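What follows is a set of structures for review.
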Structure P
Amino acid sequence: MILSLLTLGACGAPHSPSDQAIATFSLTTRAGITDYAVDPDPLKHAAAGYFRDVAVAAPDESVGQFRARVATAIYSEKGVHASLGSAAQQAIVPRLAALDAAARQDDRQGAGLAALEIYRALIEDMATVSKATTAMALIDYAQLAGAARLAAARPDWSGVDAAMTMAGQHWDDIAGDVGDTALAGQMGAALKAAQDGAARRDDAATEQALQAARPSIDRLIAYFKRT
C-alpha cells in the first residue's frame, strides 16, 4: 500500500514522507493506481506525461504557469528516479538541469526540447508495458520533437531526420497490428509525407505533414488502449 512509502522512526512515530514518496504518491493518482505499484512502469508513464505537457504548453503558456508546470514535472521525476536504469538516469539528470535553466530564462524552445528528451528517456526505460503502447508513445515523441526542431530559428534538419526515422521504425513494428485499415493508411501516409518533406528540406511541407499526423497519432493511442 501507499503507506509503505512512509518512513517510521525507531519509536514507531511517523515522519513526514520524503520528497520521493510524495512524488510517487502523486504519480499513482495520475496513473489511476490505488495500491503501491511493484511494477514502476505505470509511474514512469505518468511522469513522462508531465514532461510531454511541458513541451506542448511551451509556446503559449504564461510565464508563471509555465514555470509552475516545469517545477511539477521536475518534481514528478523524483517519484521514479530510483527505479530507472543507469542509462536513463544519466540521460535525464543533465536534461532536468537544462529544463530548469531554460524555464528560468523563459527559453521556451530550449525547455520544450529538454522536456521532450526526458519524456523519451522515461518511455524507453519501460519494460513491462505493451509493444504498441511504447511504440505509440515514441511516435508521439517523434512528431512533437520533429515539429519543435523544425520551429527553431534555423530548422534542425538532423534532429528532424532522426525523429522521422524513429517514427518510421516504430510504426513499421506495429502497423500490422492495427485492424482499422483506414486509420493505418492515414498514419502511414502522413509519416511518409513528413519523411519526404524532410528529405527535400521543405520546412512548409514537413510541418504540414507533421500536423496532419497528429489526429492519427491520437486516434491510434486511443485504439491501442481499447485493444
Structure Q
Amino acid sequence: MTRDGTRPALLLVNPNSSQAVSGRIAAFAAPRLDGRAEFDVITCAGGPDYLGDIKTLRAGEAAAVAAVTERMRQGRRFDAVLMACFADIGHPIRTLSGRPVCSLLSASLAAVEAEGRPFAIVTAGAQWQDLLPPMVGQALPAGAKAALAAVRTFESTGTAVAADPAAALPALERAVLACIALDKVDVVVVGGAGLAGLAARIRRPPGVKIIDCLEAGLATALLLAMEISRRPAPGAGG
C-alpha cells in the first residue's frame, strides 16, 4: 500500500510531443497494470515530435525533466517513473525526484539478461542502427550473459506506427524474422513505445522469445513503485 492508503502510482513519461504515442502507451498500460497501480501518462508538449538523433534525445530528456518538475510543483504523488522511450535517458529525473526511474531500453535489457542468450533489437528508423549499440553497451552490466547480435530497422517512425499500427506489422515481422534466420538469435526485442502491442502479433518459430519493450518497462516500473510505496513515510513512528 502507498503511504496514503492507495495503490502505487506510476508516472509514464512520453518525452516527445506525440499524442498518438501517448494514447498507445495508455491503452497498452491499462490492461497490463490491471488495477495494481494508478498511472498517468505525461506527453511532453515541449519535446520534439520524434526522437531520432542525439540532439532530439537531449531535447526530449530536457522536456521530460521540465514536465516532472511541474508535476512535483503541483504536489502530485508518484512512486516511480517510466521513461517511455527506447533510449537510455531520464537519469536527471532520478536525482530531481528521489524516485526510481527506468527506461524502456533498460527494462528490456534486464529482460534479455534474464534470458541469458544473444539477442537482437528491431525498431523503426534506420538511424537507430547507429544510436542503439553504444547505448546497449553502456547499459548492459559487466559480465552480462546477453550480447547484442544485431539491430535491424524498418522505414517508419514510432509516431507513424502509433498512428497506424496495422500498417507497420508486415515490415516489423520481416525484420524480426530476419533476426532469427540471419542473425541466429532466438531472443528479439521490439523497441519503441509506438510499437507497443505488436510483438504479440508477430508469427515466429517455436522457442523464439519476442520482448515487447513497453511490457518489460511496465513490469519493471511496477516493481519499483511497489517497493517505494511500502516504505514508511518520513517521520512515521515505529
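Quick note: the coordinates plus some simple rules give every number you see, no bench work behind them. Keep in mind the model is a prediction, meaning the values are calculated, not measured. Cβ atoms are built from the backbone, for glycine too; each structure is taken alone.
In table form, for the structure just shown:
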| item | result |
| --- | --- |
| Origin of the derived value 15 (relative contact order in percent (Cα under 8 Å, 6 or more apart); candidates P, Q) | P |
| Mean count of other Cβ atoms within 10 Å over residues 147-154 - highest-scoring structure of P, Q | Q |
| Structure responsible for 13, with percent of Cα pairs over 34 Å apart calculated and labels P, Q on offer | Q |
| Mean count of other Cβ atoms within 10 Å over residues 195-202 - highest-scoring structure of P, Q | Q |
| FRET efficiency 1/(1 + (r/R0)^6) of positions 91 and 219 (r between Cβ atoms, R0 = 30 Å, to 0.05) - highest-scoring structure of P, Q | Q |
| Origin of the value 1.00, where FRET efficiency 1/(1 + (r/R0)^6) of positions 51 and 99 (r between Cβ atoms, R0 = 25 Å, to 0.05) was derived from one of P, Q | P |
| Value -24500, calculated as helix-only ellipticity at 222 nm (-39500 (n - 2.57) for each DSSP H run of 4 or more, over all residues; to 500), assigned to which of P, Q | P |
